[in-house]
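Just so it is clear, none of the values below were taken in a lab; they were calculated from the coordinates. From a predicted model like this one, the values you see are computed outputs, not experimental measurements. Cβ atoms are built from the backbone, for glycine too; each structure is taken alone.
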Structure 1
Amino acid sequence: MILTEVKSKADKKAFLDVARIIYKDDHNWVCPLDNDIEAVFDPLKNNFHSHGKATRWILKNDKGELIGRIAAFINDNKAYQYPQATGGCGFFECIDDRQAAFLLFDTAKSWLVQNGMQAMDGPINFGENDNFWGLLVEGFTPPSYGMNYNPPYYQQLFSEYGFTTLYEQITNHLDVHKPFSERFTRIANWVMQKPGYTFAHFNASEINKFAADFIEIYNDAWQGFDNFAPITQATILESFEKMKAIMDEKLIWFAYVDNEPASFLVILPDANQMIKSLNGKLNLWGKLIFLYRKWRGVSRMRAIVMGTKQKFQKHGLESCLFIKLKEYVLPLKQYDELELSWVGDFNDKMLAIHAAVGAVFGKKHLTMRYIF
């Protein structure tokens, strides 16, 4: 087998092509946009390079045919928060071959060891965990935009190499047309009428304001979780800019209590329904198809992230945001499903919200760790 670190333009193309080879007969798979993958490894487009580093490899068989790929990365903001200095591996794709897979894992491990790491998480992203994160083990159905999809045999490859589950990532699905429970609706309507409680949808012309509100809420809401690293303005502005191409401003809602940012719900139309046939290529023809499908509309949404400041977590604000969302979505007669993705099995409060709105199980991913 021939292992090559990705350096040249040809290597980058080969890295992207591995996935197209692995999934050529899988009708559920939706090819991520090449531009999205390449942006992860571009220091000018991914601010994680300012506090970390990444590299990647491709693997060919003795005939010169592509059979696998992997990336490894170190996020200095998180690597040293664990008992062992921990890096990551991701973008793993491989034929069903133990020797090939283990060579890829060994290569990522060796690079991480050379850079002072003692463990690696995978499969993860060199970026925020809303994209390209986790090993799919249940729910092998068409993925929404940014959600990892992989063949079932990957779980055995990761497990046999020595990865163990760090936590489960639960994705639930909500039928948009299914009414909320009477109790849920009653509480939400009562909360919405309380003095000082206001709600606003995202407005791109005020992106800096909403980015600041998001950061304030997110960093408060998540600070109690293990190994939390505060989100930065550069990261969230970068994320909002990326969302602009597909976002519907009225699917992103913020709640305020006496003008203080208190809660948010970020939802996007599922871009995978727009790019399904593009095979990752957003050339001129691909852009025209994308714009047409965006104009025509899609039937699924994906909830990217929710958050509520700790002091407001029992105020029913999340219920209000879902009511606001439904008030906008139902008259459109466009969307049928909302994917609530993904929530760690450690986040009981968020899973309880999923249950309260009537969502049902959709998928399970695993974030795994291998200690060297």
Structure 2
Amino acid sequence: MTSLPAGLELRPLHVPISIDAPDAADFREMARVRNLVYAEISGHDDNSMPADELLPAYQPDPAQVRYCWLAVLDGEVVGRASLDLPQEEGARTGFWLVELRRSAWNRGIGRAAFALIERTAREHHRTVLQAWAEHPETDGPRLDAPTGFGSVPRDHAARFFQASGSTLEQVMRVSSLDLADAAPRVRDLLDEAERAARGYRVVQWALPTPDEFVESFAAMKSRMVTDAPSADLEFDEEVWDAARVRRFEATYLDAGRHMLITAAQHVDSGELAAFTELVIGKDRTAMSHQEDTLVTAPHRGHRLGMLVKCAALQAWREIAPDSPRVMTYNAEENRPMLSINERIGFVPVAYEGVWKKVLD
């Protein structure tokens, strides 16, 4: 076992039942440091989440086992590390992160944390480790994605990933939309999409999903990892059923977060053909997030992506009128979805690298 740098403890994170419980101090500190790290990287607080909203996502889930450690240096929490292990039969992958305060860089903490992550992954017979990281724009050498779409600077984070044996596989574009400015354009594009999507209708619901849509929604969620562009990344095929949908929803409902799902339904069959998710936390004046969006393969070519995105954004102005903007994430090679976003008015604000290491 590799020795740790002097003064460093990689302490397993205890996940409390309640954020107000006597044993919740470490979790609250993890959330505080998480938010500080993201602000240091991006220069804004849009990715901040209060501890009580994070907690439901850390509760036990049969679909995934999460290991998380606090990086404690000389008694001070300076970062965190985690490893998520999907539990599908025959799963090969693990998804990890190491996040440190800038003041703790170049102390060997990241290397020690990754060694722990890799050792844990091997113990669980995982052979592929993958991670996402934001790379703020800076001058100097760059790394091109092997997809041929996008690049990231060879910054501190990139050098860390390369030293760990990881390779850049994909670049994700982070885009932001000013909701007030986009309103007239969204209305026009929605009218246009409705004319093109003959044979489909828009259905919308706030969580929880109505029973009549649960099975069809589960089927679409299961296709997110197989239908979305993924370069040479590897994902274990997910199995979603009604029970998994309800567990997924609980991570939002128990946190007091609001999710609107907008779907396109094929009128003749009743099948859900496309969907998008808009989410906001308890602070309804904060930034909104567009999370999963998918048009299933058999129903592509009917402008359903534009239909569900614009219908969602139009409804969102009534749900969260004080939210100033919405942020979304797309692979740089996903030109069909990026073209939709660009027409709506989304503009790039950041880029993430997706990194992969194959364990021998």
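A few notes on this one:
- Structure responsible for 16.5, with mean count of other Cβ atoms within 10 Å over residues 82-89 calculated and labels 1, 2 on offer: 2
- Read-out mean count of other Cβ atoms within 10 Å over residues 130-137, computed value 17.9, structure in 1, 2: 2
- FRET efficiency 1/(1 + (r/R0)^6) of positions 90 and 250 (r between Cβ atoms, R0 = 30 Å, to 0.05) derived as 0.65 - corresponding label from 1, 2: 2
- If distance in nm of label points 7 Å out along Cα→Cβ at positions 26 and 74 is computed and equals 3.1, the structure in 1, 2: 1
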